[in-house]
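What follows is calculated from the coordinates using simple rules that are stated; it is not laboratory data. Since the structure is predicted, the reported quantities are computational estimates derived from the model, not experimental observations. Cβ atoms are built from the backbone, for glycine too; each structure is taken alone.
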Structure I
Amino acid sequence: MNQFKRGGFTLIELLTALFILSLLALMSYRALSAVLDAREHVGRETAIWLRVAAFCARFEQDVQLAAPRPARTVSGAAPAWLGRLDTTPGPALEFSRFALAEGVDMPRRIAYGLNGNQEIELWLWPGLDVAPAAQPARYPVLRGVTKLELQYLNADLAWVDAWPMSPRDAAMPRAVRLRIELASGEEIVRVFALNS
């Protein structure tokens, strides 16, 4: 009889333990990879929605400061609020805006439009009245936009696609409805009341 007790593990036991440990490591790697992918996706989505929120805040501030003052141009007077149809060249919306309360800006003519690079642009003229050679500075304020639609609420509480539609329309609409489609497929619709 052998007086020594057999110690250690057999080869089959070691291979089984290694197999179980490798399965646990593989599952942990896949779970960690899924968490990191989800985190990256959430980060990208958050960045998109933060940019959309910043654009909407900027647009709301501008339309809240809209002024019922026509602008003098080389070709005559431009309406205080000029909403164009999608088929016309130039920005979709152009209007006169008062200065910010903090005094960091001045009264000026501004516009919003969609360019060929899927960007909503902000157009800023040097002042309210447009000099003969004055060109607006153009800044992209929201990227990744495939469609920009604006509608205006008239005195009869009906939404119209252009402003002014008739000579009896007021200098400014009561509200503006903004609809944008993002390249990722989302659609955002916001309504902004005007202080007119």
Structure II
Amino acid sequence: MIRVKVCGITSREDADLCVEAGADALGFIFVEGTPRYVTPADAASIIPTLPPFVTPVGVFWDHPTGHVKAVAEACGVRVLQFHGDEPPEDLGEYTLPLIKTIKLAGRGDLARLGRYRASAFLLDSAARWSEGEPRQPIEWELAREAAAAHRIILSAGLTPDNVARAVGLARPWAVDVNSGVEARPGRKDPDKVRRFIAEARRVA
């Protein structure tokens, strides 16, 4: 069964909503200055309330190793996601499972997957982030090529209206959604969250 990660969690209310809707993982973005930034203190108040089989993921972007480790320990995240231009050698100092984001602009970017030792790769678009506007999906055919050799988390431009088609074509290990289930940046829409998870799992 496809796994679903809902990213950009900023409140206990949204965390509870996503858990109740069936999310497998929640993403907490510790990237200052971004629309869905959550302070370590706020994340630390939410993460201990999660059920044992819902995984909290800490999202970082070119942060120093010491900072990442300190935030992860203080908040209790169980997986680290690196969304920036971190070189492979910088990611060898962590003991937690790693997700490395690869910005997929074309087939040439697939070669980057072989440079990293990661538990999974999140395929995203080259756009820096969404301020609430719709994002363009990546090429799902390329994601399917990657999924033949790697554990792939499909992201970028996914919504309740297209996620079933994306899963059917790309056959990823998991999907990741953020702005596609929002009422506004940093606040989830209950109907969109529930529909997204149901649609993602509708594909056999």
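Just checking, which of I, II has the largest value of FRET efficiency 1/(1 + (r/R0)^6) of positions 25 and 153 (r between Cβ atoms, R0 = 30 Å, to 0.05)?
II
Supply the structure label, taken from I, II, corresponding to volume of the Cα convex hull per residue in Å³ with the calculated value 211. Could you put the intermediate results ahead of the total?
On the way: I: 211; II: 106.
Answer by label: I.
When FRET efficiency 1/(1 + (r/R0)^6) of positions 65 and 145 (r between Cβ atoms, R0 = 35 Å, to 0.05) is calculated for each of the structures I, II, which structure yields the highest value? Write out the running numbers ahead of the final one.
Numbers: I: 0.95; II: 0.65.
Max of FRET efficiency 1/(1 + (r/R0)^6) of positions 65 and 145 (r between Cβ atoms, R0 = 35 Å, to 0.05): I.
Here helix-only ellipticity at 222 nm (-39500 (n - 2.57) for each DSSP H run of 4 or more, over all residues; to 500) was calculated and came to -7500; which of the structures I, II was it taken from? Provide the component values of the computation, followed by the final result.
Numbers: I: -10500; II: -7500.
Answer for the origin of the read-out: II.
On relative contact order in percent (Cα under 8 Å, 6 or more apart), which of the structures labelled I, II is highest? It would help to have the intermediate numbers written out before the result.
On the way: I: 16; II: 20.
Top value of relative contact order in percent (Cα under 8 Å, 6 or more apart) goes to structure II.
Which of the displayed structures (I, II) returns the greatest value of mean count of other Cβ atoms within 10 Å over residues 89-96 on calculation?
Working: I: 20.1; II: 12.2.
When mean count of other Cβ atoms within 10 Å over residues 89-96 is calculated for I, II, structure I comes out on top.
Computing mean projected area of the Cα convex hull in nm², for residues 41-112 alone for each of I, II, which one ends up highest?
Max of mean projected area of the Cα convex hull in nm², for residues 41-112 alone: I.
So FRET efficiency 1/(1 + (r/R0)^6) of positions 9 and 121 (r between Cβ atoms, R0 = 41 Å, to 0.05), computed for just one structure, reads 1.00; which one of I, II is that? Kindly include the intermediate steps, with their values, before the conclusion.
Details: I: 0.05; II: 1.00.
It traces back to II.
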